[in-house]
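Peer 1: The next part holds the structures, each set out as structure tokens.
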Structure I
Amino acid sequence: MHPVILGLLLSGPLSLYDVQKRFSAGLSHFYSASSGSIERALRRIVEAGDASIHAEPGSARGRKLYRITDAGRIAWREWMHAPTPSGSDAETTALAKVFLLGRLENSDEQRDVLTRIRAEVEASHETLLSVARTVDIQAADLDAAARRLFEPQRATLDYGLRAHDTLRAWLVELEEAYS
């Protein structure tokens, strides 16, 4: 969540409420974050030196604004170009990077990020295909009872393959739009 919040802060100083509002207006469609987790993340971002806190000028209630620092800008840019971690958070991270892509000012840099994500999705898809081939070979000799257990499990693997196909096709379309 740290780099996602940094990406939001690139647009200018935001209060805790503003960050929560921006999450619910767009990121919450694919990125789950509670108000408390956003508040904790902002505190850690400030502790890390990636953002600073300032009182909002003219605020009678002492509203605090979070501003990204130069270190935070560097950390965010590094995250955008870093490999997407594999596992259950891979799709969420990829979507967050695409969501924040417009904050990169250079179209070549935007295209590079998309190309990296697509390559990672393709590599993950190839891994799933290999697993599918192995599982299908092993399943050839299953009896009826074992097949009843196997078929729904194999269906979830098929879902993963289809999801990768969809994500890859979408990323190719985005890359073409940024060409």
Structure II
Amino acid sequence: MVRLLANAPGIRRVDSAATSAELITKFRMLPAGTVFLSARVRPDALAETIDTLVKLQAETAVVVFGAPELSAVATEAIRRGAAAFLACEASGTGSFSLPKPRETTEQVPALSKREIEVLRGISLGKTNNEIGSDLHLAEDTVKTHAQRLFRKLAATDRAHAVGQAMRKNLIT
């Protein structure tokens, strides 16, 4: 993964850590905008690492990567605050094959600033009441913004809305 990312365009710094403790130590010294974590660790260690990273710097995107069949790990990682699960296959040569972005002519819906703020709160697993408190809005106002963004994203529920927004690069 380090080799793959080091050669990717737009990547400024790539580092690696052998253990969660080493990762946390490095992260405290030099926080990163994105952290990739392998799903091939003990689930409790992965959960604790995600919890710590999110607590240290909530705006860091934690991306967990692993085999596509690790959906239970992916679900728990996202519930704990990971931004995404990247399903990838390891080849016998020790390299990874990552999914290619889909070509699309689909239009990206225009969300208002408030709808994006509500969507970010939803993506963090906050309740409407918590989002309202953070944004100084009534809970009913948050519900209205949520309903509008669900409609614009053609989403059926909160998780679907977050997934749609991430796929359309509306939130990270």
Structure III
Amino acid sequence: MNHGADAIPPPPADSLHRLYSDHHGWLSNWLRRRLGCPQNAADLAQDTFLRLLTAREQPVILEPRAFLTTIARRVLANHFRRQEIERAYLEALAAQPEALVPSEESRALILETLVELDRLLDGLPPLAKRVFLLAQVDGLTYAEIATELDISLSTVKRHMVRAAQRCYFGESLP
């Protein structure tokens, strides 16, 4: 067998399987220490490996635990962010009259939409995010937003274009 420069690298699935079998237990324990919940730790460990499985390109991993920790921190941050969005949404629902509370299915869809919207708006300047939410969630007109935030109408429009660009195309304008 040739182990020199002509050696064929193992297929990505094989290396991912090896990474999983060698480090899944360690990663689950690392997450459990941060979360205090074995079930959530197991779910987030799976999410970490799922990100690797669905990546467009399989990375070259020199330091597996450092690499997994980096991905797991992102997964963990998303988990906490989602919990915060869910908590805020449930508080808003609790303030609604019972007749206006959506079904479980609708609530799940709305929550997923809110999480996705938060992901899309992440990275926008806070004012642009606020302008967009006032228009789209609160239903304020551009003139009302300008008055509310004490900014010009053209600034409102500029922030709306920036936020809409991010939401609709997954990118922002310079």
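Just so you know, all these numbers are worked out from the coordinates, no wet-lab data involved. This one's a predicted model, so the numbers in the text were calculated from it and none came from an experiment.
Peer 1: For Cα Rg over 2.2 N^0.38 Å, which of the structures I, II, III scores highest?
Peer 2: If we compare Cα Rg over 2.2 N^0.38 Å over I, II, III, the biggest value is for III.
Peer 1: Taking -22500 as the value of helix-only ellipticity at 222 nm (-39500 (n - 2.57) for each DSSP H run of 4 or more, over all residues; to 500) derived from one of the structures shown (I, II, III), identify that structure.
Peer 2: Label of the originating structure: I.
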